[in-house]
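Please treat every number below as a calculation from the coordinates, not as lab data. All of these numbers come straight from a predicted model, not from anything done at the bench. Cβ atoms are built from the backbone, for glycine too; each structure is taken alone.
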Structure P
Amino acid sequence: MSAYSEARYLTSANKAQQFVEDEGREVAFAGRSNAGKSSAINAVTGRRSLARTSKTPGRTQLVNFFALGEELRLVDLPGYGFAKVPEAMRRHWRGLMESYFSSRMTLSGLFVVMDCRRPMTDGDRQMLDWAVAAHCPAHVLLTKADKLSRGKASAVLLATRKDLNGVATVQLFSALKRQGVEEARSVLSEMLGIIAGKKRGPGDR
């Protein structure tokens, strides 16, 4: 049975005061609003409808918390890169993200989801910068890899790895074809401290 079979929705937050208690360990997922973030979360956890997917980009505008058993969580951060959004909402989003990355002592990893056909946007770089500032390891999923030929996908992987310059690890991923799911799950388990089916506490970092 998957270590994530217990995954369940906890709550959504529109402001920092609504975040869940800062205890245990959590890994956040971030990405452009059309990069396939929700599909990636569902594929990695093995839960088909844990995170909501939509054909309309930018629907996730809240910080969504999911429990993975006792004191372990996944966090689905609001999508970014949307074009038709009022400036007030952009400011709110940035303030919410700054509060999240600066305040969460339990943050033990960040997944940045990028469409392999459009890697490394300014929003992606901002997320990685926040991860560095929070002393948090980051891992990049180059999603929708099935949309490219094997050679082209490999070239994008190498180029992105060079661009990241050690700031984050990176892999190819396809939720549709389940490509890279086990690799991503292994990275997630390491970030959460799940070793050989056992869960470590925050003091075991």
Structure Q
Amino acid sequence: MDEPDYLKIVGSDVLADDWGTLTRYQIQYRRKDGTWQEQTREAYDRGNGVTCLLHDPETECVLLTRQFRLPVWVNGRNPMLIEAPAGLLEGACPEDRMREELIEETGFEISRLEHLFDLHMSPGSVTEHLSFFVGTYHLKDKVSEGGGKESEGEDIEVLHVPLPDALKMIRSGEISDSKTVILLQELALRKAGLLDG
């Protein structure tokens, strides 16, 4: 991407390059008053991702996962996070990758997904943006046990949670993952007739 006229990259240093790449940038930024300011910023790049909330209209349940998240523990919170299924694109088309993740994590194969939007989840420090999807699932769509890939360190519990309970879990703090909250609120707004879908 070309540099905009208000930004000059003066230098960059890779600080870490393992699961993702952490880079420190030295920049010059032109402020609104026209003056240039030197700044140092760090950006963590681990690629872009996908996430999806599946809803069963027969049981009024949503399909969620629970798994260990080290950064949440490092922040002093319960690391067994309840989330909508998600994964990294790794070069794949977002919809195709989401279908693969759903089978890997939940064991459900879904025929139709609806793309909602793409959002930056933590734009102050992380380059990643997520493609958000919703879809419908039924118990008959289960094709495997799910649980994730052991080779990737995944140990995922699959949860079928009634939508009203999931919404209450946001207020109680049991669900604190931002992508999941966004998807649950999207579904609640649709069911209330406040959004198309």
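Computing helix-only ellipticity at 222 nm (-39500 (n - 2.57) for each DSSP H run of 4 or more, over all residues; to 500) across structures P, Q gives -6500 for structure Q. Once percent of Cα pairs over 26 Å apart is computed for every structure in P, Q, the highest value turns out to be that of Q.
Looking across P, Q, the calculation of distance in nm of label points 7 Å out along Cα→Cβ at positions 151 and 167 that yields 3.0 traces back to P.
Of structures P, Q, which gives 1.00 when FRET efficiency 1/(1 + (r/R0)^6) of positions 31 and 63 (r between Cβ atoms, R0 = 35 Å, to 0.05) is computed from the coordinates? That value comes from structure P. Sorting P, Q by mean count of other Cβ atoms within 10 Å over residues 7-14 from high to low puts P first, with the largest value.
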